[in-house]
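Next come the structures, one after another.
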Structure I
Amino acid sequence: MHGTRVQYKDAPADGLTVRLIQTWRRGDIDHAVMSASSGPKDYVKNVIFALFEANSRIDTVLMVRASGPPFLLVRAGRSYFDMSNKEVEGVEELCASSV
């Protein structure tokens, strides 16, 4: 699978070519996992759940990867943001190419 270039809206030269790993929509994870033996998958589910709980505008969370570790992007309405709340462009193309 080929990657898609995403970049900051206010700095198009600052971009990465990423691949979509996973998409979660609001309601896909309906509760936090509260167990003493929570492993990496439970930890990720809890992070995703916490993002939805913290901001009612977020409707989708995407996990993407460039060449390093995976990272998250969120969609609120028709806009996409990284975890520092900077607006990102090119994500719609990423989602469309992964279908």
Structure II
Amino acid sequence: MSNIHIDFACTKNCWNLIDSYGEICIGCGCCSKDKKVRYESRIRCLERWLKEWYEFDDWIDGFRETQEKNVKANIRYFKRQLRYYRKQLEAVMT
């Protein structure tokens, strides 16, 4: 018995470029036509990415100051995105 694995290319406007690298659809649901599924999936990804930034510990000597600024900027960005998609999800649910 052989295993079959089928890959699909990302949609033209793939939202989850972090995990898919813009190449292969990972089936995350972030591009779903169903808004509820799409927003829930995006929130799940954003929460995971935010957690990764809070736990960042890959400092490079001589670049820490720049890295700290970038980590703070990324945390602000993902928190803002989370607020937006939670509001979007709430609107869909009502």
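Throughout, read-outs are computed from the coordinates displayed, never taken from laboratory work. Just so it is clear, the structure is predicted and the values come from calculations on it, not from any experiment. Cβ atoms are built from the backbone, for glycine too; each structure is taken alone.
A value of -19500 was computed for helix-only ellipticity at 222 nm (-39500 (n - 2.57) for each DSSP H run of 4 or more, over all residues; to 500); which of I, II is the source structure?
Only one of I, II returns -19500 for helix-only ellipticity at 222 nm (-39500 (n - 2.57) for each DSSP H run of 4 or more, over all residues; to 500), namely II.
Quick check for you: by mean count of other Cβ atoms within 10 Å over residues 69-76, which of I, II is greatest?
I
Matching task: 15, 35, 29, 16, 5, 0 is the computed value of P(r) over Cα pairs in 10 Å bins from 0, in percent. Pick the structure from I, II.
This figure was derived from II.
Of structures I, II, which gives 31 when relative contact order in percent (Cα under 8 Å, 6 or more apart) is computed from the coordinates?
I
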